[in-house]
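Structures follow.
What follows draws every value from the coordinates through simple rules; no lab data is involved. What you are looking at is a predicted structure, and each value in this text was computed from that prediction instead of being measured. Cβ atoms are built from the backbone, for glycine too; each structure is taken alone.
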Structure 1
Amino acid sequence: MHFAELASVQYKTPTLLTIGKFDGVHQAHQHILRRLVERARQLDCHSAVLTFDPHPDEILRPEREIRYLTTINERAALMQDLGIDLLAVLPFNQATSQLSPKAFLQLLLNHVPVRELWIGPDFKLGHRGAGTMPVLQNLGQELGFTIEPIPYWTLDDEIVSSTAIRSCLAAGDVQTANHYLGRPFSLQGIVVPGDQRGRKIGFPTANVQIASNHMLPADGVYVCNVQLLDDRRSFGAVTNIGVRPTFGVLGRAVEAHLFDFNEDIYGRSLRVSFLQHIRGEQKFAGIEQLVAQIGRDAQFAREWLEQH
C-alpha cells in the first residue's frame, strides 16, 4: 500500500476512492473498505482512501476535545491489511476548510484519477458542508466520475460508529467496544520510569506513556494482552488506568503488570490490548488492602485468559 500526503501522490490508474476520518477502522469501516477493494479489483482499478490529519474538528470545533481511537499510522496498517492500494492524507487546516466542494474535488483529481467516489448518506464536503450528495453527483458529472452511495451498516441492529465506541470505552465497556472494532481496543506507547511503587509491593508494572490525545478506557482495572513491539512477544497482564488514589497521585497513568515477566523494558514500545473490565478504580485504607486486591485482580485475569 502507498501511504503518503496527497500533495506527493501522482496516480495514473483509475481509482475508486472514499473519503473520511476512519478513526478506529471499526467493523463498519472494514465492511465498506472490503467492498471498495473487491469492486476495484473487478474493474481493474485501484482502491484508495483520502483521510485527514488532524481531525477536522480540531480546526472547526477547537472547543471540543478530540480523543483518537487510532493513530494515523495504526489506521494505515489496518487499511493495508484490508487490501487498500492508497491511503492519501490531506493535512486539515483553515485553508482546507475554506475550499468549495468543486475546488476540493479539483485538488483531489490533480493527484488521483477518481472513477468512483464512495460516500455515506450524511457525507458533506467543502466549506460549511456545501457538498451534499446531490451537489456532489452534479459535480461528478461535470468532472468525470460517478458517486457510489454507501448505505448505513449495522451490527446487531446497531449503527457502528467511532462515537459509539468512545462512549463504550468511557463507560469501561471494552467488550462492546471490541465487538464494534472487530478486534481488541489497544493503546501503544513507550515504557517510561515510574515511581517504582508496584515493584516495592511485589507487582512491578510497566508505566506506558500514551499520547495525550488518545482515547483511554474508563479508570479501572482490566484483563489485557501486552505485546513487546520490537520482538513481538506477548504476555497476559492486568492493567490499571487511573490516578492511583491510594497514593494521592494526580494525573492518569496506564500501568500494566505482565505475568511471568521480569525484564528491564524502559524505552521499549508496547501495545496494550484491553480484553475485559475487572473493576473500577478504588481507594484503599492502606497498602495491605491494596496488595490483597491486586492479588485478586491478577488471579481473576489469569483465570480469564486461560478460559478465553
Structure 2
Amino acid sequence: MALIKNLQTEEIVVLFSVHNFGRGKHNRTIIPGNDISKSHAVVSFVNNAWFLADQSSNGTLIKGRRINHLSMKLAAGNQIQFGQEQDTIWLVLNVNPPICFLESLAENKEIIELSSYSAYPNEESPEVSFYRTADTKWHVDNGLQTIALTHGQNLFFADREWCFYENEVLDQTLCIPEISIETHFLFSLSVDEEEVAIKIQINNLELDLGQHTYNQVLLALARKRQADLEEGCQETELGWISMEKLTSLLGKELLKEIDNYYVNLQIHRLRKRLMELNPFGHLLSNVIERRNGELRFEHNNFRINKENAIGSFN
C-alpha cells in the first residue's frame, strides 16, 4: 500500500485507490486553510501508477512545480504541498499498489495488510484469519464463526478494536469462473485410515492436497455431511457439527486429546494450502463454513474411497 507522511505533524496516511484531499468534510483527508479549496486534489491509482490531479483554485506544488487543473505522476520521495502553510506539505513514502487492510483504532494505529490469506498475530498461533471467497469478498474466521466483511466495519480481536478498509482496484471485466458445481473432492483412505489423501477434481484439472493432518478434519466433516445427506436433511442444515463433538470425534480417530486450538490451526493450514494451489485453489477457501461454534464441509460433490486388504479401493 502507498503511504504519505505529513512533514510537520508526522501523521502517516494510507492512500486509497481514489483519495480526495481538500477543505470540505467529504474529503478522505481534510486539509484546513483559507487557501485550500473544498475539493483541492484527487490522488488515484491508474494503470499501475499513482497520479495527482489538481482541482483547486490556487494549484498544488509537486517537487516544487505548481500544477493547476493538471495531472502528474507521483514517485517515492516526491513532496506535495497543497497550501502555503508548512502543515500542508506531505512526503510520498512509497508508491505501492493499493491493498485492503485493517487499522487499529488504538493510539498506535497499527496496520495489517491483507494478502490473499492472512493470519494474526502469526501463522503458528492464529487468533483470527482473513481470506477471500470466490465472490472476491473478504471474510474473517475468529474460531467461532466466519463473518463477511464490509468497508468500514469494526472488529475486535487481540484486545483492541480494528476497522476494515476495502482498498484496491478491481478489473471491471474480471471473470470469476463458477467452479463450485464442477468441483469434486476425492478422499482416498488407507485400510487403517491413518493416511488420508485428498484430490480436488475440476473437469480435467486435478489439484492435489496431498496427505496432511488437516485432511482428517476435512474427512470428519465430509462424513457428517454424507450422513446428513443419507438422512435427507435440508440443505441449510446439512453437515453442521459442533466444535465440541468434532474435537471428541477426532480425538477418538487420532487416539489423542484434541482441542479447539488444534482444529482451528488445521483449518488455517488447509485454507493457506488452498490459496497456494493454482489456478483455482483460492476459489475454494470457504470449503469449511462456520456458524456460532459449529462447522461443516461446504460441498455436496465428494467421494470417500477406502483401500481394502488386497490394496484396491472400494
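The figures follow:
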item: If distance in nm of label points 7 Å out along Cα→Cβ at positions 81 and 281 is computed and equals 5.2, the structure in 1, 2; result: 2
item: Comparison of 1, 2 by distance in nm of label points 7 Å out along Cα→Cβ at positions 145 and 257 - largest value held by; result: 1
item: Per distance in nm of label points 7 Å out along Cα→Cβ at positions 169 and 241, the highest-valued of structures 1, 2; result: 2
item: For helix-only ellipticity at 222 nm (-39500 (n - 2.57) for each DSSP H run of 4 or more, over all residues; to 500) computed as -5000, the structure of 1, 2 it came from; result: 2
item: Per distance in nm of label points 7 Å out along Cα→Cβ at positions 161 and 185, the highest-valued of structures 1, 2; result: 2
item: Test item: mean count of other Cβ atoms within 10 Å over residues 265-272 calculated as 20.9, pick one of 1, 2; result: 2
item: Source structure (of 1, 2) for mean projected area of the Cα convex hull in nm², computed value 19.8; result: 2
